[in-house]
Structure formats: structure tokens, C-alpha cells
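K.L.:
I've put the structures underneath this note.
Every number in this text was worked out from the coordinates using simple rules, so none of it is lab data. What you are looking at is a predicted structure, and each value in this text was computed from that prediction instead of being measured. Cβ atoms are built from the backbone, for glycine too; each structure is taken alone.
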Structure P
Amino acid sequence: MVDNTDGHRCGFASPQMDTDGAEFVSAVNALTEKIIGCAFAVSRTLGHGFLEAVYKNALAVELEMAGLGFCKEKTFPVYYREERVGNYVADIVVADLIIVELKTVEAISTIHFAQTLNYLKASNLPAGLLLNFGKPRLEVKRVRL
């Protein structure tokens, strides 16, 4: 793991492969399954009711134990008409491929889904996971462009 410019741990070990091929899609699917497994481990252990930051830190521990490269709070620039107009800070990015957006709400709404979709557009990453720890059972939504 290395530190990004904000001092958060990052580490990526994603293989170089054709991003349009079936092998790439299969690798992304396998990676999302591993991330979801880590999230369920956190959910089973902590239950619901904590703040988002607690789940983010616990998920980082699980991801590291699973040997997955990740970065917490990775910053992505947002552009409008080729002008930088702001930044988006991802909760967690795994293997420089998947945005993991954490919530602690009563239910995931269409707004949360749309927000994560916009994050994928801003980051140019292929997939996202929207994880809600605010219910007794972890709620998971996969997001793709």
C-alpha cells in the first residue's frame, strides 16, 4: 500500500487487459463479488447503526485482509466543457476499477443510484457498488455505465 496525495492508503494490483473483452468483464464481476463478500463480513460483525466512516474503515480492513488493492477517499476531478469545475471524492476505489460508495440510510434511493452513476462518469471507471449499512441486512446495488 502507498499513500495518495491526501495521505490515505492506496494500492492497486489490477492486471492489464482489454477493457472491452469478456475476460475484463469476468474479472470485474469476480472483483465485485469479493468486495461484496468483504462488505457482508463487516455487516455481520458490526450490524447496523454506526456512522458511515466506521463502515468505511472496517471495509478497508476487510479489503486489506482479502489482499485487494484499494484507495480510500480518492479524488477525481469533474469537468464541464473541458473546464475543471470541482472534485468528487470516492469513498473507496478497489483495484483502480470499482468505486465503492457507502451509505447508512433507511433505504437506497434513485438519487443514491444516480449519484453513483455520475461518479462513474466523472472517474471513467467501469463499475460501482452502492452499499447501504443502514439496514439490519446489507443492501447492495451494482452500478455500471
Structure Q
Amino acid sequence: MASDEVQEQQETAMQDRFSVQMQVSNEMVRLYKEQFGRGPTKARTSWAGPDVLVTVLEDTLTPAERNLVKLGEHQRLRDLRMFFQYATVPEFCEPVERLTGRKVRAFHSSIDTVADGMSVEMFVLHPDGYDGPSRGEQGKS
């Protein structure tokens, strides 16, 4: 009986982790729609160890950004995207903190303009119980 309870608790914990991953993906899609006027066509979030969440978003480019790619303006596009991403650090960190119950220690954002705007949002989390400031509270730097 005890092993059944342990197995059930493990399954519940796994379901909770998958639910958090799905909810984080949905929040990242929402943020992209708000920021850029269109959301990615695919998004998935995975745990990369106990303290790191990684969201991969595919097909994120707007029509105007696709034109920059056609003109060979990859660095300009990367610079614009990074400017917008880091101008809204609190907005990216808030849903991760709310959904995981943990504070964000570091936020990393990237885009590959050649791979059709594939973007990665990575959140390194403080350990459970950390009581100091989060990256989102530290603002836009």
C-alpha cells in the first residue's frame, strides 16, 4: 500500500511539473502576441535540471521582421528583439514566478534570425525558500 501511495505522489508531482510547463508556454505566447503583435506557431517549455526552465518558441517573426531578414539585416533584428525583451524583464519573469512559486535569479533571451525566428527564453530560478529580490524586481537592465 505504501508503495502505491509513493507512486501516486510521484505521478501527481510529474503532472504538476507538466502543467507548469504548459502554463509557462502559454504565458510566453501571450507575451509575444502583446509585444510583437503576433505569437509563435509553436512553444514548449522544459525543465533543464531542478532550477532552469527553458521555453523554445518557433516561427516568431512578424512580416516586417521577415523583410529585415530578406535584406540581410540579421544583427539589426537581433538588436531590436533584445531591446524589447530586456525592456520587459519584469513581464517575462512574473508568470514564471507565479506558476513555479520560485523567484527568477536570471533571465536569458535569444533569437536565431536564420532559423525563422526561433527564440529561446531561459529562466534560472533561485532555490525554494529564497527571500531576496528576483530578477524581475531588479528591473530592466
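K.L.:
Using the calculated result -12500 for helix-only ellipticity at 222 nm (-39500 (n - 2.57) for each DSSP H run of 4 or more, over all residues; to 500), pick out the matching structure from P, Q.
P.N.:
Working: P: -12500; Q: -16500.
It was calculated from structure P.
K.L.:
Who wins on distance in nm of label points 7 Å out along Cα→Cβ at positions 31 and 111 among P, Q, i.e. which is largest?
P.N.:
Numbers: P: 3.0; Q: 1.4.
Greatest value across P, Q: structure P.
K.L.:
Given a value of 18.9 for mean count of other Cβ atoms within 10 Å over residues 23-30, calculated from one of P, Q, which structure does it belong to?
P.N.:
Q
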